[in-house]
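There are structures below to look over.
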Structure I
């Protein structure tokens, strides 16, 4: 019997699924934090948009037009924080 099945047996299916969803979310956040900590000096498109006071679409447009420097990290686009000053 795996951990999910034991939780379901002890707590019922609804509560077990809620707990498992919370754990999955926490693991995803932890993974995102690890990724971000390895990219000190860069920010996401969403963070750049907030900093610049524009929409994410506008940041993507500026990147595409070459007006905002960026790097690709896997599928993500990151912006050097120095470019936002």
Structure II
């Protein structure tokens, strides 16, 4: 009977350790997630990326507008040449 109790006790201790290890892992993951969401360095990087994207879009629109006007100017100049 003592051996059975010893085995049960060892199994219970093993389960308790396993649960404690999982709990500790959960606490670590929770801490990392909290620090990740509190950290605002990534937000600044995203903001800079959005600014670059906006500037690139504006440049494309301006170049298309200016390009068509320049093209019309060259076409009219070409038509005026005999």
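Taken together, the values in this text are just the output of simple stated rules run on the coordinates, not laboratory data. Here the structure is a predicted model, which means the values were calculated and not measured. Cβ atoms are built from the backbone, for glycine too; each structure is taken alone.
A few remarks follow.
- Computed 0.20 for FRET efficiency 1/(1 + (r/R0)^6) of positions 8 and 56 (r between Cβ atoms, R0 = 30 Å, to 0.05) - originating structure among I, II: I
- Source structure (of I, II) for helix-only ellipticity at 222 nm (-39500 (n - 2.57) for each DSSP H run of 4 or more, over all residues; to 500), computed value -19000: I
- Answer label among I, II for the case where volume of the Cα convex hull per residue in Å³, calculated from the coordinates, equals 104: II
- Which of I, II yields 2.9 [distance in nm of label points 7 Å out along Cα→Cβ at positions 48 and 64, calculated]: II
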